[in-house]
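Pasting the structures here.
Bear in mind that the values in this text are calculations on the coordinates, not laboratory data. Source: prediction; values computed, not measured. Cβ atoms are built from the backbone, for glycine too; each structure is taken alone.
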Structure P
């Protein structure tokens, strides 16, 4: 870990929660609004993000806005369906080991198109638009399968919501399965991964329990 003491994951999580509360209340901090003034400082001193965000690429869930943050605050990894593969794991490891971030948030969101495509693929055996899209959908389909049969009425809305949340949880598990380094950080108490779900209707982010032990 970097020599300078980083903000703890607990304090980082509190900061994200406070930022989202400001956003949903229609307030913005002066620090985030004037963040561009820090660019020269950041270019000279280097970056020191206080949290890592692995989120969906959906244009309706920009992390900097949702958490009322500015330049240099967040290390963001965006991929459709907030799935995790070696490149995403490596990015998280870099932010944790080199930049000192102790918190990673895996954030999915309501009405996720990637998860919806995985549901259609699983239920109707419907192919995607290209081999690359099919490959991404295959990463989400296990979460869909875990949800089918668990819902009472199996309405499309229920299946989608449960599948989105199951996919978030699956990604958290995969991060630790695929990274010995992050497991070591977690076991030392200096790193945690937290599940989060954003309601795109309001921008409110719901946080789950931290995978810190």
Structure Q
């Protein structure tokens, strides 16, 4: 499969790239500024900005699927998650790319759910409020599209190993007592969602 990975230089994005290559896929890594110190015969690196529609569309050519691990920590003008995803969806539609898998976060549309820890609910309501506002805006735009989408909502991300052992909610619900998940396991689930119908048009929460 020919996959475009957005946010490929981030910690989850790099895991997606490495695992996709190990599965025999052809990967195009989309980078804004951070370099990707990885070389592989089936890896192509392109540079652009999700806020620049033309660079997004150029990267979209000849792809079968898009996996987005865009981060939320970017500062400055523009909204890379919501406005950027609008560009991605439009470019996918024009280029005929059907499948979209996007990393979001647990607690989206459930900020006050008491199955989240009190500390996490407090953080979402304060320092992460703007991030969750944008995540929810991004998810709304994805769900309103005609694409074959999957949204993956991880709990607290770690740099732990790939285990293949985790819990999920196919309804996107909060997972009780789940506070951590490795980026490697998130990347594995995202790649599973690239093909097949199990996760099609679902928001999937993942955690241990």
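Tell me which of P, Q gives 25, 19, 16 when you compute semi-axes √(5λ) of the Cα gyration tensor in Å. Value 25, 19, 16 for semi-axes √(5λ) of the Cα gyration tensor in Å corresponds to Q out of P, Q.
One of P, Q was used to compute relative contact order in percent (Cα under 8 Å, 6 or more apart), and the answer was 24. Which one was it? Checking each candidate, the match is P. One of P, Q was used to compute helix-only ellipticity at 222 nm (-39500 (n - 2.57) for each DSSP H run of 4 or more, over all residues; to 500), and the result was -10000. Which label is that? Of the options listed, only Q reproduces it.
Identify which of structures P, Q gives the largest calculated value of mean count of other Cβ atoms within 10 Å over residues 159-166. Going through P, Q one by one, mean count of other Cβ atoms within 10 Å over residues 159-166 is largest in P. Tell me which of P, Q gives 19.9 when you compute mean count of other Cβ atoms within 10 Å over residues 87-94. Clearly, the read-out refers to Q.
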